[in-house]
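Q: Given below, in the form of structure tokens, are the structures.
We did not get these values from a lab; they are worked out from the coordinates using the rules stated. Computed from a predicted structure; not experimentally measured.
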Structure 1
Amino acid sequence: MKTRRIGPFEVSSVSLGCMNLSHAYGAPPPSEHSERLLLRALDLGVTMFDTAALYGFGANESLVGRVLTPHRAKFTLASKGGMAGVQFDDGLKRVIDGRPEAIRRNVEDSLQRLRTEVIDLYYLHRWDKRVPIEDSVGAMADLVRAGKLRALGLSEVSAATLRRANAVHPIVAVQSEYSLWSRNAEIGVLQACQDIGATLVAFSPTARGYLTGKLRDVTLLDPKDLRRGMPRFQADNYAANLRLLDGFEALAREAGCSMAQLALAWVLAQGEHVVALPGTTQIAHLEEDLGAAGVTLTPDIVGRAGQMIHRGNVRGARYNAATQAEIDTEEF
């Protein structure tokens, strides 16, 4: 497995986002299956596992802590706070809260669930726009000094917000959706990361399954699958987007790899300061994704892929209006 740097850490260039095992795409797999997948990833050379307080309202951190704590010295542990489940009279609800006291509470809860005394890389999952970014990052910096966190990151922020945060404490990673069909990072964040020495950690690098070529009928998605609420996955838009994959499939054959591997290799080709963070519930898909670390694309293939699927020909917005209002990224 090839590696890349994130701050003080050397991590696998293709790492693993664990969200899918507990959150967002319908009913999670059985715990025994998830355990096998996590351990298989470790065996195959994954050296960064990414989770969050939000995922399964703590269930994902508990899973990662239970399964991977015996192997803690072998990998970089990443988690996120500032967006978590909060108990109300009518149940648990997702709440964005970047106040220092909320962040401190999130970290303490995560440490307990993850069965560790320190989290290697901790992200502010969403910038709470009611709270100055300096205050939220300042609270996280205090937790670094207290020995509970090792390094700090941000998720889904603009280049301007990144620079403000970095003035308070070094930001070593920015997690942002980045793939052939989600290019908003190219507006400013990708370059800003390079300028300050941070790594762009690209989540959903296979476009939430679209670029694998395996998701053909969105009407079959689980009723609770978050993609059902995303404009790009609405039936009319998705039908148009599927037509873009004909040329992409042929390009993958020319490159000697699968469509998923081409999508991941394209992301990695955008700079040595980029790490790909796919997620999956299937061990076969995990093995396919990790194979992308060994795919070397020619500049011609990289360029043609980027011209084939891009902001100008993808139908539908990345998020619905309500979700878009919550995040800070510049959007094409």
Structure 2
Amino acid sequence: MLVFSVETSCDETSVCIMKDDKTILSHIVHSQEIHKKYGGVVPELASRAHLEILQNITKKALKDSGIRIGEINLFSATCGPGLIGGLLIGSTFTKSLAIGNNKPFIPINHLEAHVLSSFYSNEIKFPHLCLLITGGHTQIYFLENTNNIMLIGETIDDAVGEAFDKVAKILGLPYPGGHEIEKKALEGNENSFELPLPLIKENNLNFSFSGLKTSVNLIAKKNHLNDKFIRDISASFQKCVGNILISKLDRAVNKFCKNKNLSISVVGGVANNNYLKKCFQNFEFKKNIKFIYPPRYMMNDNAAMIAWATIIKHSNNHNLNFKPDPRLTIQLSNF
């Protein structure tokens, strides 16, 4: 079985052709550079870029894989959550291919694809916890199996990746800001500034990063934005984020998985941050918990994770009439 998948939920335009034995025949991710000068994603520009790029990379993927479009068995696309313009372009384009070739179309939930991405290269034992950290979402899921996925905690304001980008903008660093903050923090003193830890004492699994961003902004206004200050505040901010994530994971483990053989997956683009990985490693050592990750090319928004989710979910998920939903959530069963 051959799957053709499209991801256009934000500012990456991506296509993938994957066999049901997990072999990737072609995978193209095109990052839109136009947003850098605006310091963030401009939805209208993202939609136009998807429209310009998608046909070209589809032709290239077919050529690189040696596959004819008529040989594809399943077509799928991200149908939410995300920016509605991008979702409409990606899903309409892929539905057209499905109709033209008389093949099924599978709508894929972007969040569910992230959660399932770690299953591609790891053997998952249940119960399982998943920390999803991206530019748009910060969530903790509890999984009984691949169909029973329960949201147990999420951000009440900014996502962690969004906080990285906003702090970078405050400090005059380029977009996207996550890598820039991490790079500056390498030479900074993480104990230079005492920053707030929102919701850390609350008896829940929710996150808040807006107040942390505001605190950095207030401190920045009282200081000169020289190299030393930027390095130190970046390191302090990153340390604070790590403490918040670990605190909530610790509470999730104690609440849902105490005395059980447990693994935790970390998925999404922010999972690429090496400092946060060290925080997870320390927690792993203390709690004797195994942390697992998807392949690096499946961490940021990409079509390979959409194809993989399609292979897992295809048997009961054909729906050509599914309408893209910018606020789509993971639908639960048996909870």
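Q: For which of 1, 2 does relative contact order in percent (Cα under 8 Å, 6 or more apart), calculated from the coordinates, equal 20?
A: Working: 1: 20; 2: 25.
So the calculation was done on 1.
Q: Which structure, out of 1, 2, was P(r) over Cα pairs in 10 Å bins from 0, in percent calculated from, if the result is 6, 26, 32, 24, 11, 2, 0?
A: Working: 1: 6, 27, 37, 24, 5, 0; 2: 6, 26, 32, 24, 11, 2, 0.
So the calculation was done on 2.
Q: Which structure, out of 1, 2, was helix-only ellipticity at 222 nm (-39500 (n - 2.57) for each DSSP H run of 4 or more, over all residues; to 500) calculated from, if the result is -13000? Intermediate results must be reported in sequence, preceding the final value.
A: Values: 1: -11000; 2: -13000.
Computing helix-only ellipticity at 222 nm (-39500 (n - 2.57) for each DSSP H run of 4 or more, over all residues; to 500) on every structure in 1, 2 gives -13000 only for 2.
Q: Moving to a separate point now. Cα Rg over 2.2 N^0.38 Å, for residues 218-297 alone was computed and gave 1.36; which structure, 1, 2, did it come from?
A: Values: 1: 1.24; 2: 1.36.
Considering all the candidates, the number was obtained from 2.
Q: Can you tell which of 1, 2 yields 30, 18, 13 when semi-axes √(5λ) of the Cα gyration tensor in Å, for residues 50-161 alone is derived from it?
A: Working: 1: 21, 18, 12; 2: 30, 18, 13.
Considering all the candidates, the number was obtained from 2.
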